[in-house]
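There are structures below to look over.
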Structure P
Amino acid sequence: MSIGPLSITHLLDGGDEADQLRELMRDVIDPELGVDIVSLGLVYGIELHGRSVTVLTTTTTPACPLGDYIGAEIERVLLDSGAVDRVIVEITHSPQWTPQLMAEPTRRAFGWS
């Protein structure tokens, strides 16, 4: 853990801090689909307070058994980056995820454009 406040802009390149954290979460892969959670549109929000971050995320269906796994992976990736000292992952299903939340290239890859 860091002794004092440290802006992650010193650790990562370009964009604001929330955008940089979102980019880090591209390393979290949905194991069923083999695509990162950002491209799938599963990350609804990122709130940063000092070196603590809360990530609001979802799963493709409310019955998805991978919510805990994805949450643990988000925490692992963000903590391993050294950019934050504390990660809280909140999973919601409101609004419900739809393929329209996917990045356009991802929708095309699945044949949903």
Structure Q
Amino acid sequence: MSEACQYDLPRGTVTLAGPVERPEPGTLPLRGDMAHVALADRFLVTHYVQPQKRSIGSEGATLRFAPAVDAAAIVRLDGGSTFEALDFAGGWCWGCCGPAGPTGYVEIGSLAAG
């Protein structure tokens, strides 16, 4: 069983104050449909996710821009490093190394057994 990562929710009033610059792909944990809960005071999406703390398996993993083995790599993650899982689908996990990124997809099989 994985542990939830602990983050403070935004305090005060969260407002729509005008256009926001969209970050470069692979940086912040933000997609069109969801975002890391730590970004709730900066970006409007339909769903905010409290990440689940996981570890990368002993062989490491490649963080990719898309959920496909031939997708461009963002970075290589060392075995045992912490990964914050945000979404699981089709053999892939979308997540990040923290709310500041990097963010992308790893194969579910590259995560350590929970």
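None of the figures in this text is laboratory data; all of them are computed from the coordinates on show. Bear in mind that the values here come from a model prediction, so they are computed numbers and not experimental data. Cβ atoms are built from the backbone, for glycine too; each structure is taken alone.
Some observations on this one:
- helix-only ellipticity at 222 nm (-39500 (n - 2.57) for each DSSP H run of 4 or more, over all residues; to 500) from the coordinates reads -7500; which among P, Q: P
- Among P, Q, structure where distance in nm of label points 7 Å out along Cα→Cβ at positions 39 and 95 as derived comes to 1.7: Q
- Winner on mean count of other Cβ atoms within 10 Å over residues 71-78 once structures P, Q are ranked, highest first: P
- Comparison across structures P, Q (criterion: FRET efficiency 1/(1 + (r/R0)^6) of positions 47 and 63 (r between Cβ atoms, R0 = 25 Å, to 0.05)) gives the highest value for Q.
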